[in-house]
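The structures considered in this document are given below.
Values quoted throughout were computed directly from the atomic coordinates according to the rules given, and no laboratory measurement underlies them. What you are looking at is a predicted structure, and each value in this text was computed from that prediction instead of being measured. Cβ atoms are built from the backbone, for glycine too; each structure is taken alone.
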Structure I
Amino acid sequence: MSEPGKPLDIDTVQAFVLIADFASFTRAAQALDTSQAAISLKLKRLEERLGQRLLERTPRHVRLTPAGARFSQAARELLRAHERALGELHNSAPRRLQVGISDHVAGPDLPQLLQHIASYDPLLLLEVHIDSSRELTARFDRAELDAVIVRNEGARNDGEVLVVESFAWFAAATWQHTHGSPLRLATLAAPCGVRQLAVQALDAAGWPWVEVFIGGGVMAVGAAVSAGLGVAALASRVAPAGAQDVTERLGLPRLPVSEVVLHARATDERSADTLRALSAAFRGALLR
């Protein structure tokens, strides 16, 4: 049974919230820079303290129990109150973290990823910039951004590799290519690195091509694919719903893999913690 008068440990509550958000003990441990065993022990102590099982764990899934779902909202309110109390005690100005995310990396998971960061650091002002990997990397190097999550488009070997992701050629299910005619491409405007690797692969294979759509973002390119305007080189994670990988069917050249990398500079200890949580959140999304 629980002890109503005994206070909850903030670190343990935060561990629970991270496990719930990431649906992963591994990702929560990465975010807190600790071991999976330590995270499991924190959860065990919290469940013993509350006298309730908060999470169901199987080799493949981690999900909230009904009791865990009820406790989750109160846990988040407790963390927000804790952050506010510390901020007022130290008369701290609102912290701001400026993060750049490549358009080819952001994908449909971005809202959920931002929710994870907001849960971890509820009083943070998170400023997100979406742009090309090349432009964001340049802005990071000029110290205009605190962190960027980009595709490694050069020989650069610094930064934290979050995942190595493959690309394929995607088209609408009803799209047909006329044999002997140039491949109709939907792309981002040059100097997009993904566009460059796509046209280089086509040129090396002797495939004629023509751009029929140039979008201002991956969402626009995906819309062109869904509308049947042409074929696009995309990671499967950001391909539009219903699009099909036509690489084998058309005999198109295979595309090289691409590293997704985090470059970050922390200005204080709390920002370093938040960037570690950001890394864990993106690893979880990109590896699905």
Structure II
Amino acid sequence: MLDLGFIGLGVMGQPMAINLCTAGHRLSVYARKPTQSEALQSIGATVLESPHAVARAAEILFLNVSDDAALEAVLFSANGAASGLRADSIVVDMGTTSPAYTRQLALRLQQHNVHLIDAPVSGGQAGAIAGTLSIMAGGPEAAFQRVLPLFEIIGGGIVHVGDSGAGQIAKACNQIVVSAALLGVAEALTFARRQGVDAGKVRQALLGGSAYSKILEIHGQRMLDRNYQPGFKAKLHQKDLGIVLEEAQIAGMSLPGSALAAQMMCALVAAGDGELDSSALINVIQQLNGETP
């Protein structure tokens, strides 16, 4: 049984924390919104008053916040977690942050004998609840091995990709593929409907061939049902694609497909739909074709 901390109890973080707690570990949590910690408290987690207090109680601290700025605030603001971290403890960043910031953060924490594992995930809220998330980890091998039994509680496909920042690079690659697939499925279903063909039956036909993908299976059905309850919010997908393009610019790379998908996601967010699931991208395609979503 380990002393764990968890900060960031949103759509993804809360079910991950619940799975760690129900596995029998001592868990301390902090949430800005008290309602986010109620479910954890009801199953035995300790709710503390600040990130600093959670860090003091934990040998391994999980963080699941939205971006670089949020991670910086949780760690280094007044009553931030960094000032409470124990020597030889591990910080596990399960959010999607920029590789450049992640590498800098690893060096900053290393000065205090604290190890960083960047471990972004894929699989959405359903995967977080089921404990089947794909976990892409970067950081020191020894620290990864210490955290691996905990990853096995919350995830299925777990890969130690490389050094600090490698997990975030892998997540960026994931978002490149996912965004291209979302755009393709949205266009295909819109095309079928405009041609007078049942888009649901087209999806069913495509699932049996080379076009099969999880995006077509899961998000294609969401598009047909117009069910945009967020498993992964469009505004977060927009942020992730921003990271992709920023890193590509630093590397002097051209990623035209990702740039197009990013523009489409920006249009979705600008229309006021940033809180919807990213499968609502089909709304943008329909509007471009003169349809009312």
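For which of the structures I, II does the calculation of percent of Cα pairs over 28 Å apart return 47? Considering all the candidates, the number was obtained from I. Name the one structure among I, II that relative contact order in percent (Cα under 8 Å, 6 or more apart) of 22 was derived from. The read-out comes from structure I. -13500 is what came out when helix-only ellipticity at 222 nm (-39500 (n - 2.57) for each DSSP H run of 4 or more, over all residues; to 500) was calculated for one structure; which of I, II is it? Structure I accounts for this read-out. Have a look at I, II and say which one yields 1.2 for distance in nm of label points 7 Å out along Cα→Cβ at positions 186 and 250, as calculated. Computed on structure I.
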